[in-house]
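Enquirer: Given below, in the form of structure tokens, are the structures.
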Structure I
Amino acid sequence: MLSMGLLLILGIIVLVVDFIFSMWNSYNAGRISSLRPVAGKLFYVLGGFLPMGYVLAIVITFIVSYLGYISYSSAVFLLSFSFLFFGLAFIVWGVMATYVTARTAVRGGGWLAWLVTIYDAFATIWDAWDYISGFFSNVRNLRRAIDSSDFSVIDVVLVLVTAFAAAFLVTYAAYREGRNAGRLLY
């Protein structure tokens, strides 16, 4: 069994990697937008903005919960909501990413494209399995949090608005940089 310290370190690493991937996806979505505006914006929302919102919602939830600004029930609600909402978004993004990388591999992208396609497929299957197996326990946690006397809708809304506003500012800057870089190349 893993110790709590190791799990905390792994959790922090996952959040940092998600942050980096969100920035990278936002930048690449901007590059794609110069050629295919609809695909670029869709990739931006699913691959950059929503994952960044997920990361920032979790980080802000832990910080304000630790500092005592929100109740335990509000923190449980935010974490369970993040799992349910963003988990589904990650599955949709995974299916899209797998399709795009498979299409690239079939068109002659080489062995690296096939490797990325296989990784995307297994990661999407893993995400779907994790989502399905944790769905009902997170729904139960949501209901218990809402029924708790110390639950605050205002706290939840403030955390989510703050997380999404910060996510938009950060990822849109990367998206615009990618879009401007894409224009220079073509």
Structure II
Amino acid sequence: MYVTIEGIDTAGKSTQIEALRGLFTDAVFTKEPGGTDVGQTIRSMVLNGEMQSKHAEMFMFLADRAEHTHNVIIPNIHNLIISDRSCVSGVAYATVQDVCDMDTLVQLNRLATNNHLPHHVFILQLTPQELTYRLSQKEHDAIEARGIDYLLSIQDALIASAHALGIVTHVIDASQSIDTITLEIANLIKGHL
């Protein structure tokens, strides 16, 4: 089973991935972008603000997604795969940036993944107040620097994108305690294995 943890920056994706790593010791853990050497390069370029063209950024992410699917997802498809982000983020970010319409983005991501989409997506959702607080506690990368309204529009787009891709979607209140969130995700994963 292939599952992905999604959410805007500061929602707690990395924290949950680490907690799940301790519970699902036989699972394959990966991330997009960054699950391959190509992905690490692309991730660095985007987070450092090196990409000026949103179209170029989208195609770079699609290239990484194709490479990641070929090298990580397909060889491990009979195992539990837990990914920090996926094509859901790709569609959501490109939609909000108005690169092209959602239907086209869904088709491009289906092509890049050869239709190997996550079976389940867990979206960690923040309220505007919680997001404001969390952003005040850290330095911002290029994506976070775009502002609260931008991040909230991404959050809404994550849910819409998961539905457009036809992925079973679980929206989780990210303002809960770390342990409560981990238990909720773990129980949902175990219930579908």
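Enquirer: Of the structures labelled I, II, which one yields 11.6, 36 when Rg and Dmax of the Cα atoms in Å, for residues 60-123 alone is computed from its coordinates? All intermediate terms of the calculation are to be shown ahead of the outcome.
Expert: On the way: I: 18.3, 54; II: 11.6, 36.
This value belongs to structure II.
Enquirer: Of the structures labelled I, II, one was used to calculate relative contact order in percent (Cα under 8 Å, 6 or more apart), giving 32. Name it. Each step should come with its number before you reach the end.
Expert: Values: I: 37; II: 32.
Answer by label: II.
Enquirer: Related question: Say we calculate distance in nm of label points 7 Å out along Cα→Cβ at positions 92 and 148 for every structure; which of I, II gives the highest result? Could the numbers behind the result be given before it?
Expert: Values: I: 2.9; II: 1.9.
When distance in nm of label points 7 Å out along Cα→Cβ at positions 92 and 148 is computed for each of I, II, structure I gives the biggest number.
Enquirer: Now, a different point. For helix-only ellipticity at 222 nm (-39500 (n - 2.57) for each DSSP H run of 4 or more, over all residues; to 500), the calculated result is -16500, so let me know which of I, II that is.
Expert: Comparing all candidates, it corresponds to II.
Enquirer: Follow-up question, since we're still on this one. Any idea which of I, II comes out highest on mean projected area of the Cα convex hull in nm²?
Expert: Details: I: 12.3; II: 9.8.
Structure I comes out on top.
Read-outs: derived from the displayed coordinates by stated rules, not from any lab. Not measured: the values here are computed from a predicted model. Cβ atoms are built from the backbone, for glycine too; each structure is taken alone.
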